[in-house]
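Scrolling down, you'll hit the structures one after another.
FYI, it's all coordinate maths here, none of it is from the lab. Here the structure is a predicted model, which is why all the values come from computation and not from measurement. Cβ atoms are built from the backbone, for glycine too; each structure is taken alone.
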Structure 1
Amino acid sequence: MTVPPTFNDDERRNFLRYTRTEQWPMFQRYPIDEELHAELLAQMLNCTPAHIRALVQSLSDVTRTSAAQMMSVRRPRAAVEALPFRDGDRVVAVGDSITADRIGWFEMLSASMERAGNRAVSRHNLGVSGNTTADVLERFDLLEAARPTFVLVMLGTNDARSHGRPISHRMATAQETERNLLALIELITIDLGASVRLITPPAVDEGRISAFFTEMPLRWSPASVAEVADTVRKVDPGCIDIHAAMQAYGVDGLLEPDGVHPNRAGQEFIFRNVLAALHTGGPS
């Protein structure tokens, strides 16, 4: 008989930050009850569904606290209040774990808009951990089902991901990433008639990555992520350039120990930059 693994609450909370089973394509296409999602996660993390709900709520509380702190400052509050969205707009974020993050940049944007009283604009997070640009093309039907009027796309971190040792194979070449992003832009703007804004992937820290993933045949190199960022800039010259902003600022205080995922400060940094870009540039 297999002995269930044991986890502490920090490990459970970290797993839940990036794991949103309700957004998994299978469950998007074949939905199950919310209680079953809690039960599924409880089975994964060897605890009760009630405990899962409490941990998820604690993450939501972190997001709301971050939003409240930012909205207490005049400039961010004014930027949120002046976002160029109209009543009835449906703002959808598409991305990987950095977007799916329950304390992430898009959740902060959503909570800030809610706090500003902007309830006539709906927000939908379609981030799925591990997604590449090809994965999002495969689930374009789910993006279509969200009926967006404006789409924020932050992809590419997992296109730059490499597997294997000593031989290493990258998930997507720069040419493949470019092809997929161009296809997404065309599908969003022509098929859906929506506006779209691309966001470059955050910078990464090679030293932390090597230390954290030492037992796994999994790597991200700063050069590969930078190449993806260059591809995003090529495809969308008006993109929101988080990669360049993080490099200029310095990644030391912005990343988790894995060297890939932004920590709370990093997610707030992304949120502030996305907010400033949307406030000044608006949908493109």
Structure 2
Amino acid sequence: MIAYLVAFMIDLVFIVEWSSGAFLTATSLSHCINGRLLVVDQASNNIFVMNIDTTAFQNTLQIGGHGWGNYEFDTPTDVASSFLLDIFVTDYNNRRIQRFDKNLNYIQTYDEQTLPSSVGRFQPRACAISTQGDLFVVELDGKRILKFDKRNQLVKEFGTFTDGAGMVTDPKDIAISQADEVFVLDKSKIIGYDIFGNYLRTLPLPQAEWNNIQVSGKRLLATSSDCIAMYSLDTDKMTIVTRDSIIGIPSQEQFVDATLYGENLLVLTASSLHYCSPTK
């Protein structure tokens, strides 16, 4: 069954309260369950861990630099956090995912040398962790989604041509809800699966170049360069937040990623992270 959404505009306006402009080319944002923020700065090959203060973002931890060592990256594309607060970095040009603990101490690497041979070629683009600790990976070489259990065993491959309406053609990002519904951004739509990789629904998006998706509570956000789509997981309604609806972000800054912090909106651009509060 395909669920078609009704996009509508409402009087939802945000104002930038403060910003952090420490990035060269930021590409991805993740909001941990303990409130911390993770930011990928692709140009510097760095991962930032940030706290939200009452008036600022505080950079508390950082790893990276160009290379192939355990604390180095080559074009990182995504970062995710588990319910145990471990941090997973998709290291694109090194064709691997690296796992760190909450203090950014190295734990392990997922790549063609460490994963089962049944995985085949491994080109990860994005990853997400379920509440059960399973690792879901957007794998670009095979245009597929891979599910690994906590023993690093491949338990499911889905999103391929055999999955019918659940087939992906250009998967870019992945997010998992607290109810363990798996969402994959695929061009101008989001495809939903259950935790076993079975197709559930398709959520169409307006025609645009969509960058990332995030699940925040019971809302699913998708970000393009100039708008943010917020979909309620409880209803069949989608709200579009346009650039004109956010006061204070410079016009030359394109949106990259976004998530919610309570009712406040956190918007990542290539150079800055903006904390935006709704107007009364």
Structure 3
Amino acid sequence: MRFDVVVAGGGTAGCIVAARLSEDGTRSVCLVEAGPDYGPFDSGRWPSDLLDGTRLALSHSWETDREDRSQLRARVLGGCSAHNACVALRGASRDYDWGDGWSYAALEPYFERVESMLRVRTLTRAELTPWHAAWADAAGSDAILHPVNMVGSVRWNAAFAYLDPARTRPNLTLLADTLVDRIDGNALVSDRGEIRAETIVLTAGAYGSPAILLRSGLAPPVGENLRDHVGAGVGWEPTSKLVDDVDVLPMAQVSIRMRDGDVFLFPALDDGPEISGAAFAMKPRSTGRVG
């Protein structure tokens, strides 16, 4: 197999990159994904849990420690956008002022385009469950009603948003159920053999991309300085009245801004049923490594 560009990793970024690179029809593009491709949204073949945006869908997660849900990554076309909590929240504007032309103002048109593609809408106060509404009332102006990438209750993932309009392009190949091992020169080495391309783009995530580079022979600092917004939470059993008052159990509806945006509180309502509250450090000083 030979292409102009091969994109390794069919998650959120990979779907966008493959769709954008193939849209002018001048280059052949192959998107490689380790997990399955259930076809376009209209095919009716997507599992119900991946479509249900009101709760996490962990059926397609890579095998790892499932007690720590923050480490779970989806092995399916669309990646984590196909199993996450559907919170499409922009970062604080000052976090994008990196210099050299980077700024929130410069990036804002791209935020708007992504939000349009992902069909992002902001939840209304009337949509909140009594549990989330209590947090919102207590927090006042520090409460953020979530913008969500949901059409009704359907999780509108990056595969639906970007690949469905591109699937009929003759210059775009989607290669699912294909596990990438390493890069060898101009070849992506996979369990289906070599996939050759002039350009190889790694979009296998914060864990997968460094691992592929390390297996390809690159030495640290590849895989160094890994950061994640870690959190700790407490769960409780809800009252029977709360359960009776809620038709569905939408996990994520509200975040609470604390300490000038460095810490966020995240109340959740899960199957069980269980109510919980977690605090997340959005700018941790600690770092880890892949490898």
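If you work out FRET efficiency 1/(1 + (r/R0)^6) of positions 175 and 247 (r between Cβ atoms, R0 = 25 Å, to 0.05) for 1, 2, 3, which one comes out largest?
Numbers: 1: 0.60; 2: 0.35; 3: 0.05.
Largest one: structure 1.
Of the structures labelled 1, 2, 3, one was used to calculate helix-only ellipticity at 222 nm (-39500 (n - 2.57) for each DSSP H run of 4 or more, over all residues; to 500), giving 0. Name it.
Answer for the origin of the read-out: 2.
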